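Take a look at the structures below.
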Structure I
Amino acid sequence: MDAEVKHISAENILQEVYKRRKVVKPSAKVDILDLEELRELQRRKRTEYETYLKRNRLDIGQWIRYAKFEVEQRDIRRARSVFERALLVDSSHVPLWIRYIDTEIKLKNINHARNLMNRAVSILPRVDKFWYKYLVIEESLGNVEIVRSLFTRWTSLEPGTNAWDSFVDFELRQENWDNVRKVFAMYVLVHPQTDTWLRWVQFETVHGDTDTVRKVYSLALDTVVSMSEKLTIQDEDLAGLIISFANWEATQQEHERCRELYRISIDKWPQNQFLKEGLVEFEKRFGSSQSIENTVIHKRRRRYELTLQENPHDYDTWWLYLDLIQDNFKADLLKCLDKSVTGTQPKENTKTLAWKSYIFLWIRYLAYVELECANLDICRQLYQRLIELIPHKNFTFAKIWYMYSQFELRNGDLTSARKILGRSLGLCPKPRIFKLYIDMEIKLREFDRVRKLYEKFIEYDGSNVETWMAYADLEANLGDRDRATGIYEISLDPDVTCLTQDAKLQLIQKYIDYMTSEEEFDKARDLYERYLRLTAFSSTIWKMYALYASENPTGDQVQELRESASASGNEDEEIEFCVQDVNRQMSRRIFERSLNHFKRLGDKESRIAILEEFKNYENTFGDEESQEKIQKRQPKLVGPPGQEEYVFPDDEVRNEVPNVSKLQALAKKWEQNRQSE
């Protein structure tokens, strides 16, 4: 069984259905030969119809077929009876009425048909088909007054626009212009849409004069304004009416009327973009260069506003928009500035480019309120509002805090300015805020506060070498040498681990420069010794150290120079220092120390660099003898090609000298052996 079911296809099912179909035998064709047979046929058919309708009296199609049969038998009385009986069953069946009316018209029973149509429009007044059929019949018969009365009767029911359009077309065919105006007057009351007014305008343009056209346009706009709350009109349709009015006025050379019409309309409907575009097109056609420019500016403003309405976070467009408003619509600038920062803050919780652009809008707003409007209370409220907007737990803007404090400072409230910056350091300390706060206090000559701020700054970020150097510079500029050297010493202390090696190298170089400026040259030389240890005895520092020894006097030399200047009475003049043998010997000792150091390490490259610098030094400060000696000490490149290496003459001289200590040790050992024997 399952195997058979699986092989059944759609073709098998169709064949089975075809075999089981019922064959409907065609009805026999009956030829009527005499009147008696006709009567018999009519009786039988009527009996069939009546029997069927007793069972299903709601079958309107059967009633229509029954009536058609009676019409074919030329028994109009019976046909009318059947139609009337059917109408009693369902008087709202439109095809039944139409078939009944068409039957009377075909039989040329016009009065019967007129009565039926009158009944139909009375029973079903909202069925336009009855009205149209009635009107067509009457107009074809030339009953103009009856047609006009029918239209009046129909339009009193306030039908759709098609009925009114047909009424207008009828009066146009009759060329009765006054009646057309009366129809339009009623038409616009029922359907005050712009299309209706424009059709009336079109009629008046052809059959009226300038006054009537202008009157219709004015009436249309007045109606739209008065019914604006009750009537819903699309912006495009409203603009179409106004632009049509303006274009017509332009054809009458009334350009000022056009401009005034656009101006009033845009003031009334400022959100209608079609009106604004229409004004642009009008000015391009009929305006002057100035009016065209103004129109283009308005168009740019509308375009910016649409863009910002779609994307309020487009800060570049906001900036361009505000530039346009500032240049051309100054009265709206304050409102637009507030709009640009209200509800447009970025959603991100990180300091992105969007946040920076948004803050710039705020800065522009604050500057305008303070400088142009001179409203300090509102400006203070805006600063507070901005501070609340910024998520300080994630990031902040030092510039805003500083601007806020400077605002209070400009208005004489120093305490508030300090509180603002102090609050910023409490909420979100940043190096820039520290620097700005320190700069403000320096300008105010509050150096004790500056010192406290530097201490807080170092506590916040001790790894910032610039902070240490700035703090030391402050004390140096104030002439407090002890504090300045104390800061340098603390920063160079090995226990201070927050500073990197490179940072300490910068600090000690700065420390040396400071000691040099203070004419503490011996201390500076001591610092170079520390500098060498910090850099693991770098060849560069050795060279700097050696040159420093010759370029700067010793402590004794400084004392002598001061005494000579005092004796000559030139204490205020700058003392000129000349290099002496003491300085040359000091530099040479440093060079020799460096050479011995790198020789012990076997660092040939550093030895070469030191010797080269030593040679340059002697060429500058030495005599012929010293120059000749250092020249002999320069390394030489020896060895076969590809295996060359530097050989230092100092090493060769040392090897030729006998080892005295070894000889002494051997002699002592020989003496001990001799005595034991």
Structure II
Amino acid sequence: MTESEPTSQTGSPPVSRRSIVLDFLGSMNLAITIFVIIAIASAIGTVLKQNEPYQNYIIKFGPFWHEFFLTLNLYDIYSATWFAFLLAFLMISTSVCIYRNTPHMLREMRNFRLNSKIKSVKLIHGARTWRLNENTEQAIKNIALLFNVQGYKTKIKHHDDRVIVAAMRGRWNRLGYILGHLGMIVVPLGFIMDSTMDIAYLEWSGKRSIDKTSVYVKDMPKESQLQPNTLLSFRGNISISEGQKSNFILLRIRDGSMVQYLPFAIELKDFRVEQYDSGAPKSFESDLIIIDKERDVRFEQTIAVNYPLYYRGYTIYQASFGDGGSKLKLKIWPFYDPKKRSLDVETVVRGERVLDTSAGQLTLEVIDFKKYNVRPAQVGDPAGKKFVNDGSSFVFKVRDKSGQAREYINYMSPVKQEGRYTFISGMRSSPSEAYRYLHIPADDNYSVERFMNFHALLNDSERALAIAKRTVSSALRDAPDRDKYKDDVVKTMMELLDRYNYGGFNAIERHINKAEISNEEKTRMSEAYQKVLNTLLLALYKDVLRQEGIDDNKPISEAQQAFYFDALATLSGLNLYGTPFYAQLTDFTHVESSGLSIAKLPGTNVFYFGSLMTIIGIFLLLYLNQQRLWAVIYKDESGQQMLVFAGSGSRNTADFKRHYQQLVEKLERVLKL
């Protein structure tokens, strides 16, 4: 038995792991997938407001979706680990593409293909062949000259059996690919440099933590304080009042914040704002003083919107404006106080005052102050105005010992509505509600004095009783049994007045409805009570006018009567006002603050440079067409000089065909083919 020889098998060489990895990283499918995911994430980061307090997200999405989005880190996408991984993967994938294709493209930019065979040139689509009649050297010169005139760079090479005139233009088209891909590496690099990933790293490593409880910077722990060189990049905000300075900014991070110190201090010398007739800000600017003790530098510069200040790699933007701690003078008018003991109070915006009131100790917290309140004028305004300024106002909260608070907005000057002037005070129980307004009528001196006197008299039982007795005696002067009914009428008057003081006309109606009588009797009782109460209220009002020095023998004027009815309407709803006093703004010293946004973004120029590279690369790829021409002179089998002409373009085939046909015609004329 003979042993057979093993059959030799030949196969393709094994593929190395390096090639597999490079093929995967440099694949078009991978790059497109990463691009799509990054685009979707960026769209989410644009639509979904980033780094808001978590409570805002819970209110908006609910607890379930809030936890789901939090798990995906959608509230801070640009510092998420998975987003950084995508950017890094994109940079690696693009780098692999450049590594694999750049050498070949650089060679293509320099290679004129001077060793092309006659057969391969003839196989190019549209190649033309002629019998050459003139001298070879002269033909070569004419061909090269024609190519040069058309903007081609030309090279000539003599072979044993042929002469090749090769030309090329638009070779920088290949550079567009390289620049475009390099830009796709530089742009993410700039983004990473300006992202908050360094903060995320500091939190992850335990070196720093965000502060969620401190109200003032001085109370923040050291773990939430960042020195000037801790972060590569950041963007934060600070509000500086006129005449004040600051050497730090606040970085808002999710549901907390950090304080970032600056290597210099910023002082606000002055702030100016110009407004449209509508009250909207037209322009605002700040006069800043930069104080750099480290470099012994001090200078002034004015910044405005779109005109920032650049210093030491920091950019200071004019972002907003607001109240900087205006000084307010208030007069506190207590309700339900028969002595009308008003209290003068001085406070500041964002300041607090504890007040002793009939409802116990209450804290008045001033939140904001507005010097101007401009609103559209009513249609058909007599003065032809489009807008009306209602003057100054301030916003404050009244908080009780349990921590419950109501918010108020009070206007300094009376506002004209329906031909009469009233002091407006808005109230709401929470910021999510709309204001409900109390209108206090203004007297002849445009003050609240008459209304407060009237209200104090209603609560002064001794004086009210004396006036009630006098009114009843006068009304029953001619009645035969006046002594029998007088005390009962006075008692009824005082009982009705007491109910009116703490519930208005509605309180009296509720009292009547509780009575176990017929509806007809309730109607008669209501009319009787209204008549009795109105008689007393009018008498009390006349007494207030008499105290002002107005002759009570004269009939009440139309204006005084309008005031009376407006006052009754206000008093009827006073029990819903929610606080036992009215805070009137009497004077103020306006202090403005400038809201500054300060950024240190070293990656911005890197990002712009990468974007410029990408734009130039795309421009070269789209608008620069690499075109090649070959003219080969050789002898055929019979010894006759022959010319083969061919050309190719990398893109835009239709335009190149027209150009190629024109070159064919010019060659025929030049060489007399």
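Laboratory data are not the source of any read-out in this text; all were calculated from the coordinates shown. Owing to the predicted nature of the structure, the values given are computational and were not obtained by experimental measurement. Cβ atoms are built from the backbone, for glycine too; each structure is taken alone.
Upon calculation of mean count of other Cβ atoms within 10 Å over residues 74-81 from the atomic coordinates, which of the structures I, II produces 14.8? Provide the component values of the computation, followed by the final result.
Details: I: 14.8; II: 18.2.
Structure I accounts for this read-out.
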Inset, instruction - Could you figure out which one of I, II the value -13000 for helix-only ellipticity at 222 nm (-39500 (n - 2.57) for each DSSP H run of 4 or more, over all residues; to 500) was computed from? - result: II
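Figure out for me which of the structures I, II the number 3.5 belongs to, where distance in nm of label points 7 Å out along Cα→Cβ at positions 234 and 618 was derived from the coordinates. Don't skip to the end; give the middle numbers.
On the way: I: 10.1; II: 3.5.
The value was obtained from structure II.
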Inset, instruction - Match the computed value 40.1 of Kirkwood radius over Cα pairs in Å to one of the structures I, II, and report its label. - result: I
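Tell me which of I, II gives 3 when you compute relative contact order in percent (Cα under 8 Å, 6 or more apart). Intermediate values should be presented prior to the final figure.
Values: I: 3; II: 20.
Here the read-out was taken from I.
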Inset, instruction - Match the computed value 9.6 of distance in nm of label points 7 Å out along Cα→Cβ at positions 98 and 506 to one of the structures I, II, and report its label. - result: I
